Every structure is written in C-alpha cells, then in structure tokens.
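What follows draws every value from the coordinates through simple rules; no lab data is involved. No experiment lies behind these values; they were computed from the predicted model shown. Cβ atoms are built from the backbone, for glycine too; each structure is taken alone.
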Structure P
Amino acid sequence: MRIAQIAPLFESVPPKRYGGTERVVHWLTEELVGMGHDVTLFATGDSTTSAKLVPARDIAQRFQPNFEVNGAPYMRLLELVRRAADNFDVLHFHIDFWPFSLFSRQSTPFLSTMHGRMDRDWVADIYDLFPDTPLVSISDAQRAPVPHLGWAGTVLHGMPRNLLRPVPAAQTYLAFLGRISPEKGIESAIRIAAGCDTPLRVAAKIGEEDSSYYASVISPLLSGSGVEFIGEIDDSQKPEFLSGARALLVPIDWPEPFGLVMIEAMACGCPVIAFRRGSVPEVIEDGLTGFVVDDVAGAIAAVGRLHELDRAAIRRRFEERWTARRMAEDYLALFRRLGA
C-alpha cells in the first residue's frame with residue numbers, strides 16, 4: 001500500500017526528547033515500512049526515517065510568537081501533500097483540523113488521527129463544519145465530548161516491542177515521568193509518595209509554558225526530603241528508571257487522550273497507579289497492570305497492594321496489547337475500510 005504519513009512541524013520525527021505525537025508517528029511509520037508498505041513521511045527536514053522523507057520545514061521549531069511563523073509551514077505542508085496526493089492510496093494526517101477543507105475536496109482517501117483533547121470551546125466551531133471527515137481517536141474517552149463527528153474508529157497507541165524492556169533492579173521508590181504541569185498531577189504524586197513514606201523520583205521536562213508553575217509551586221516541594229528531581233530522560237534511561245520503581249504514578253487532573261508513559265511503564269514490567277481520568281480505564285487493567293483510583297487516598301491504598309501484581313505478567317500484557325505492530329495493523333484495517 002502507498003501511504004503518506006503527515007506529521008506536525010513543531011518537533012522532528014522522532015522528537016529529540018519530549019513529543020508524544022511525533023514519537024507515535026515515527027513508530028507507526030517504521031512499522032509500516034517494516035511490513036513492506038511504500039511509505040512517505042511529510043515532516044521536518046531534521047527527521048530520521050526509513051520511509052521517503054519530504055521536508056515541509058527545514059528544522060523543527062517549537063511554537064513561535066506569531067502566526068506567520070507557525071502557519072506558513074503548515075500551508076506549505078498542505079500544498080506539498082495535495083500536489084502528490086494522486087501518488088498515494090491513503091493520506092494519514094496527524095495535524096488536527098488543518099487538512100479538512102482542502103482534502104475533503106479531492107479523491108484520495110484520507111483520515112486524521114486526533115492526538116489532543118476534544119473538549120475545548122473552539123472545537124465545535126471548526127469540526128462541526130466537517131461532520132463526515134473521517135477521524136481516528138486514540139481512546140474512546142477522547143471522542144466523548146463530540147460523539148457526533150465522523151469517527152472512523154479508535155486506534156490505541158503502541159510502541160516498538162523491544163524499545164524498552166525490564167532490567168534487573170531493586171524496586172525502592174515511586175516514579176513520576178513526563179512533564180511538569182498542573183494537569184499531569186505532579187503535586188498529587190508528591191502527596192502520594194509522602195503518604196506512603198516512600199521516596200519519589202521525578203523524571204520530567206519543564207517546558208517554557210510551565211516554567212513559572214515550576215518555580216512558584218513545584219520547586220519548593222521538590223526541595224523536601226524524599227523527592228529527587230532528575231530532569232528529562234530519554235529512552236536509553238527509561239528501562240533502569242522504570243524497572244527500579246515500585247510503581248509509576250499517573251495522578252492526572254485532565255482528560256488525558258492517551259498517555260504514553262503508561263505503556264512505557266508496562267514495557268518495563270512496572271505497575272501503574274493512575275487517576276480515573278480520560279483514557280486511563282482503557283489502558284490500565286485494574287489488578288493486572290496496575291490500579292485505577294479516584295484520588296490521593298486511593299493511590300496511597302493502592303501502593304499497599306502492589307505486592308499483588310506480577311511484573312512479568314505486566315510485560316507479557318504489554319506484548320499482547322501495546323506493540324507498534326498491533327497499532328499498525330489497526331490502522332491498515334481502517335485504511336482498507338476507507339477504500340485504500
């Protein structure tokens with residue numbers, strides 16, 4: 001099958017470190033190439049891929065302060081894809097609403113995976129104009145605010161089977177992995193660890209948009225005993241970090257559309273204790289790969305039950321449910337349903 005993958009332009013594919021959407025696009029693209037498909041990736045010029053690369057922007061740039069710097073590369077991206085559209089069996093977009101108007105008026109099958117939250121005030125103003133545009137959700141919870149749109153299916157994320165694996169380690173702390181921001185629940189994670197009298201290790205990025213929150217709220221909390229901030233880590237560091245954790249804490253305070261850190265933990269055999277928000281009940285199998293709880297008190301109680309879980313079984317469940325091959329097969333099924 002001749003497949004175009006169209007990625008965002010704010011990070012390279014894969015991203016140098018943090019960047020969930022770009023990581024998923026990379027894993028999917030590489031898996032499709034490995035399965036023998038003819039794949040072209042439209043992305044930034046500093047991306048690395050086994051597919052054919054069409055650069056729509058020379059290098060990745062984070063969000064810039066004016067619309068032209070952000071918008072112009074996307075207009076260029078859309079035009080490059082449109083000019084080549086007849087060369088593909090399917091066009092797979094990962095750039096929100098950008099393709100809807102132009103690509104609804106051409107004949108090559110296309111679909112768009114939504115990677116962000118769909119409960120914003122502005123969503124209906126745009127998406128309701130295109131009720132039949134084929135969309136893919138990354139969890140059923142993600143689509144709940146707008147169930148009337150043209151959902152073609154849900155494809156849960158997956159990652160390469162052997163990217164992360166368990167390594168021998170004594171489990172001596174609780175872990176927090178991802179990004180320092182209010183919605184990710186770092187404050188709750190600190191309270192959970194303190195309530196269990198267990199050390200907390202924090203491996204997280206501090207983005208510019210969250211720098212004031214970190215300085216005013218989180219930095220004073222991290223200076224307390226029992227909390228170690230180690231900063232942002234890459235994939236080479238995650239197996240040791242997650243294998244040494246009693247559990248990964250995901251006390252989110254927002255409707256998380258997916259949450260890659262949960263399957264990263266499972267890949268390392270690490271249980272997940274997560275708040276019942278967004279995708280969590282779809283990803284975590286309560287009592288098998290972790291515990292789904294409602295609040296800090298529930299999480300503290302769950303820490304006391306970690307002995308009930310089998311870390312080898314968690315890794316096996318990852319291999320059954322959360323690989324990039326399964327994700328690619330799910331997308332191929334959708335491509336074929338669209339007539340590709």
Structure Q
Amino acid sequence: MDKINWENTNVLVTGADGFIGSHVAKALIERNAEVITIVRDIKKSSNIDILELKNKLTIIQGNLINFQDCERTINEYDVDFCFHIAAQAIVGPANRSPLSTFESNIKGTWNILEACRASKKMKGIIIASSDKAYGQQKKLPYTEESPLNGYFPYDASKACAEIIAKSYFMSYGLPIAITRNANTYGDADMNLSRIIPDVITRLLKNEVPVIRSDGTPERDYLYIKDAVSAYLALADNMHRKEAIGQAFNFGTGKPISVLELYNKIINLMGKNVKPKILGEAKNEIDRQYLDSTKAKNVLGWEAEYDIDSGLKETIEWYRKFHR
C-alpha cells in the first residue's frame with residue numbers, strides 16, 4: 001500500500017456529527033477529501049452545523065448497528081479509507097445503560113470492520129479506542145504494553161472493540177490501526193457532561209459550576225487540534241509496517257487533577273467562584289495518563305498544546321459561540 005493522498009479520496013468518518021469526528025472530517029475536507037458519514041438521528045443542530053460542514057460532506061441516514069447500512073455506504077460510495085470514531089462516549093449513560101453502549105461501541109465496530117473486509121477498495125481503517133480501555137493500572141503512565149483492564153461498561157466496550165479490530169488484522173490482514181486518546185477537549189464540544197465545556201459554559205452564564213467527583217481524580221487532557229493531528233499522522237503512516245495493526249497512545253503525559261483544572265479555567269476567565277463539589281461520580285479511575293513515546297518514535301507525533309494554551313483557545317471559542 002502506498003501513502004494515501006487525500007485529494008478526491010472517499011473517506012468514511014463515522015461520528016462526524018460528534019465532537020472529535022466533526023473536527024477530523026473538517027481537516028479531511030480541508031485536504032480535499034470526499035467525506036461521507038452515517039448519521040442515526042438528524043438533529044436540529046449537531047457539530048456538522050456548528051463547524052459549517054453540512055454542504056461539504058455526504059450525510060447518509062443510517063445506524064452502525066445495522067450491518068446493511070454500513071455495507072451499503074462503503075460499497076455505494078466507493079470508500080477508500082475509514083475513520084471509525086462514532087461511539088456512545090459518555091461514562092454516566094454507559095453505566096446506566098450498558099446494553100446500548102455495548103451495542104453501539106462493539107457491534108457498531110464489528111459491522112464496520114466486516115463491511116470493510118468485504119470491500120475490495122479499503123486502504124485503511126482507524127479505530128478510535130480510548131485511554132479508558134486500560135482501566136485501572138498500578139503502573140503509570142500507561143504504555144501500549146499495559147494490559148486492557150476495562151472493567152466498567154464504557155471502558156470494557158472500548159477494550160472489546162480493540163480486540164475485535166486486532167482479530168480482523170491478524171485473521172484477514174485488514175489494514176487497521178488504533179488510537180488511544182487521552183481526555184480530549186476544545187472548540188465545539190457540546191457535551192456538557194464533560195468538565196471543560198460544562199465549567200466554561202456555566203461561568204459564561206454566571207452560574208456556579210458543579211464538580212461531580214470529589215475533585216481529586218487526575219487525567220491527561222489533549223487539545224482537539226492535537227487529537228486531529230494524531231489521527232492524520234497515524235493515517236498518513238498506514239502504509240508502513242511499523243504502524244499497521246498497532247495501537248498508539250496520544251496524550252500530553254502531564255496529568256492534572258479536576259480541581260487544578262477547574263482553578264486554571266476560572267483564572268483564565270478572570271472569575272472567582274467556588275465550585276459545588278458533589279463527590280458522587282462512580283466507576284471512575286483515580287489517576288490516568290499516557291506515555292506517547294511510541295507515537296513520537298514511529299509517527300513523529302507529539303502534542304503541541306499544553307493545558308494553558310489549549311484552554312485559552314477553547315474559552316475564546318465558547319465566548320464567541322455564546323455571544
């Protein structure tokens with residue numbers, strides 16, 4: 001396989017109506033790719049509208065848990081490359097409703113993989129996993145050699161999807177690679193169950209922000225521009241044996257506690273508000289952060305934004321959006 005040239009390449013981006021998927025779709029459109037996405041629900045407003053992509057990509061109404069929808073899209077639109085990013089990605093609903101999470105995250109993945117296997121044109125498939133697939137580890141930071149100990153529904157769904165993807169690579173030579181991203185934040189994340197957009201939005205509305213945990217959990221936060229560059233760096237290297245069939249960590253390697261993160265946001269926004277700490281988050285891992293050395297060595301990728309520079313841009317975007 002040769003290095004992919006995105007111009008006029010037909011690329012399926014699942015989840016392009018969501019946060020990360022919409023930014024990946026936008027970056028591919030800017031590289032003159034023909035982007036196709038499968039959308040289950042046509043919403044009043046999704047990230048496709050917010051990032052002004054509606055007239056720049058092809059939207060298929062369908063459901064990833066329906067194999068025929070996946071197969072028809074890949075065949076009819078002559079898809080050459082696939083970024084499988086769609087998922088039920090929120091920990092709270094995943095804990096409350098594990099079956100729908102397993103269905104969308106695991107069955108949705110095997111349907112995409114099987115439809116790609118049946119296609120004669122597919123040059124590469126990137127499967128979006130998560131640092132959550134590692135679960136709780138004694139040894140930090142997580143490397144790609146750390147076992148996948150996802151014990152809670154969302155974490156387990158990501159670990160399962162990875163194992164199935166690997167089996168398609170080992171059994172059928174399907175050209176896959178896997179991303180394990182740290183917590184990703186940035187412009188146009190409309191999911192207010194995530195701490196960064198929630199705190200910024202509440203402060204802009206002069207409301208008291210709420211912290212669901214006790215404020216101590218530590219996470220690695222990756223800015224959306226770095227996340228997009230990670231996906232594209234991996235896709236651009238799919239012709240190399242060092243990348244194909246591999247999983248890669250993408251993070252900053254610099255964990256920060258929820259409370260420290262909160263304090264950074266209020267300082268950057270020039271506010272002085274004590275958050276309401278609920279201390280009720282369940283099935284959450286205490287400390288998580290990633291070692292991205294492999295991505296640096298193999299793909300030449302590393303995060304360019306630290307938490308302060310990423311938050312500054314993010315706050316500025318929400319200020320404009322809420323005006």
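Suppose you compute Rg/Rh (Cα atoms, Kirkwood Rh) for every structure in P, Q: which one lands on 0.95? Clearly, the read-out refers to Q.
Out of P, Q, which structure matches 1.6 when distance in nm of label points 7 Å out along Cα→Cβ at positions 25 and 41 is calculated? Mind dumping the intermediate values first?
Working: P: 0.9; Q: 1.6.
Corresponding structure: Q.
Ranked on distance in nm of label points 7 Å out along Cα→Cβ at positions 57 and 121, which label among P, Q comes first with the largest value?
On the way: P: 2.7; Q: 1.8.
Top value of distance in nm of label points 7 Å out along Cα→Cβ at positions 57 and 121, among P, Q, belongs to structure P.
Out of P, Q, which one gives -9000 for helix-only ellipticity at 222 nm (-39500 (n - 2.57) for each DSSP H run of 4 or more, over all residues; to 500) as computed from the coordinates? Source structure: P.
Match the computed value 0.75 of FRET efficiency 1/(1 + (r/R0)^6) of positions 49 and 153 (r between Cβ atoms, R0 = 30 Å, to 0.05) to one of the structures P, Q, and report its label. Don't jump to the answer; show the numbers that get you there.
Details: P: 0.75; Q: 0.50.
Of the structures listed, the value fits P.
Match the computed value 4.8 of distance in nm of label points 7 Å out along Cα→Cβ at positions 129 and 305 to one of the structures P, Q, and report its label. Only one of P, Q returns 4.8 for distance in nm of label points 7 Å out along Cα→Cβ at positions 129 and 305, namely P. Source structure of the calculated read-out (semi-axes √(5λ) of the Cα gyration tensor in Å, for residues 105-272 alone, 34, 17, 15) within P, Q: Q.
With mean count of other Cβ atoms within 10 Å over residues 81-88 computed over the structures P, Q, the top value is the one for Q, the highest of the group. The maximum of distance in nm of label points 7 Å out along Cα→Cβ at positions 89 and 233 over structures P, Q, that is, the highest value, falls on P.
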